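I've put the structures underneath this note.
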Structure 1
């Protein structure tokens, strides 16, 4: 498996298993099967509400010798209600207890959005805090202390636009190693890709297959299908591959990490096999031509209920 170096001491497997939307009662079995197949990168978050079950899979895998802890890359995330410095380490410690781990390989700030402490998801204006209420440097210094204490090996962010990344890099003693963002042929984000290359930042692609199983409230009636796009299907047919494998191979060819989610053994196997698929220049160019700027996870759920946040705070105007 291709490795992406993040720090002098840490390299992240480029292909991992996402666990967003993986339901309780199924996610432990999926993680165990993924480890058996050879996955060594598992992406988690407390807001996915399944870290405890994933922890049972990790504990059993370590006990049975299926994988050693040092062979496994585990990412988790700091939720929006724990950005105050005093809350950062307790949040990580809760994740470590749930995952039954002594340390994380990567810990990410999940969104550049603040909630009041204890609020899982805002239902009223008072549940939010404006971005200025908690200086980004305060949260980041607390994240840096987690590395210094050996509680995680690397730190980074999710869903940060270039402007916020520049600001963060300017105040960080430990620069962010990763930005996990939505990336797929409709939303290739060339400006972000250029910034990442120039600044030594690694990008992880979420929703690489179009996230068709996300909650209905996050979908639009007219959203374009990705897995069934004729260009993707044509390349897949020509290569004897699945559309999902073509999309994963495209992401890997760009030098990003990619974390497709599945709980189905057959798809887990097929997704992992996509690491061996090498697309040609003409195929990559054809896929690049699908760019439309469309976001499947557009963040509008953080801009309602009296929220102080807008889409312009979250995203740059590029696809």
Structure 2
């Protein structure tokens, strides 16, 4: 069924083909440009992946997961712990294997904590996710074999790589999360999550297995966030407690709200614009950039709650088309 949906979506110009086309363009640009440009695009693509990973759960279900960054941080630390453990035994793995371990551990953690946490709703759920993130960070900062507040350095413990090789692996993850988002949106899981977003009680009465759908989406988003965390550890050859910084969750939220929550194209548009505008404002107005961007975001939310995708659809609906 998933392949059928994918083939159907590829028959015309839609949100999926636009997203994949854009990724292809910036992929080629990053691989052919100088190292500085590759590094800039690397950070932007990383934010895209995180935005999509949050959108898989929060964007579709409506559950505000302010602690989503915990999966990013856990993915980062998983790579360091695995690298140090294997190095002590004289082994090393290809870089992509470390990244896969990061995603699997983050998803497993999400499944474990998902059973109690996903029973909560609204503000209680949002506060619980913040608490989990802080609890994990404090635990790491007080655990000697996890480096405490110093972090874990793995320079020389992983295979040699360059920024472009790592950029390719990041692009593979980006393609995977975009396609996954489209498939989720077009399958039973996506319909169930949107039913939860509209009214969870009614969805349960109609036979939707809300607990199951929430756990799957929660773990799926955690998996991709963990992959992104694994890549950043390989990029800087270290993992720090700062990877659990709540500001990273804010970046993800702003990206999906700016582009359009619960859509395929929204996280990409939002992450791209947010990254470019934030970087420019940070350079031009280092002391006022947050105030300026915050004002822009407030105006957008007030007047265009559907984000940029919602704004575009106002015009496209007149032509009988919509972007997802």
Structure 3
């Protein structure tokens, strides 16, 4: 049997998986990400772990047909990583270096958000679609664009930066990117909590169970909205309104078959996708109004599925 090694490098752990040649996940595991000393141990640790797990199956590196790797940073078409700050990495030939550690096995690399999008398009919420946009609602608002089965990288490795579409010109607070009024400031988990707190402050007359919460988070907001809290529902309409309008702008450029909504906020379920879609339809170009909105299915495994898909080239 020929194996595919899949690698999803995160700031805390490296998620790994072994797939067969048909794309079936055979095994998955994690190792710590050692970011000290400029992250010099991350790739050797990864290669050693793959070698060990192959040996447990009575196999060797010669049984690897290829490896895919997703990293939290920009990766060029030739496999060069262009800085991963939280790993301590600068600019270096990622695919060449990892291939050498794996005895010359072909290695394919990409940004981790793009890898997750590719995984969801292949085996997750977007399965059966050739073109999707993955939207990850977590600490930030991430994105990945798959067109005709291929990840859209962009000239600068910045395609899919959905969270930094500018939604407002009057925003006084600064986004993490240095701009003002980015979608991320209203629709990430942190942004949603911020919008909720501001809304309650600006509308002291509105009663809500949110006022008695120890801490207002996106999860608390959606939980109360699903219970019928009127004020919580009003805030959900606001944040999903931003998302619907922003994704309508995305659709006007790439026209996907589906938007796949993932990340921690997506765990609230259909209230998220249904409300986003309502505002999307109001803003979308008529030919794109039928775009599907679905929830991601692969969770934390999306990255390794995407990495495997890179290596398999399907």
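Every number in this text was worked out from the coordinates using simple rules, so none of it is lab data. Quick caveat: nothing in here was measured; it's all calculated off a predicted structure. Cβ atoms are built from the backbone, for glycine too; each structure is taken alone.
Figure out for me which of the structures 1, 2, 3 the number 61, 47, 46 belongs to, where Cα extents along the principal axes in Å was derived from the coordinates.
Details: 1: 54, 48, 38; 2: 61, 47, 46; 3: 68, 44, 35.
Working through the options, I get structure 2.
Out of 1, 2, 3, choose the structure whose coordinates give distance in nm of label points 7 Å out along Cα→Cβ at positions 24 and 280 equal to 5.0 when calculated.
Details: 1: 5.0; 2: 2.7; 3: 3.3.
Computed on structure 1.
Identify the structure, out of 1, 2, 3, from whose coordinates distance in nm of label points 7 Å out along Cα→Cβ at positions 168 and 240 was calculated to give 3.0.
Numbers: 1: 4.3; 2: 3.0; 3: 2.0.
Matching structure: 2.
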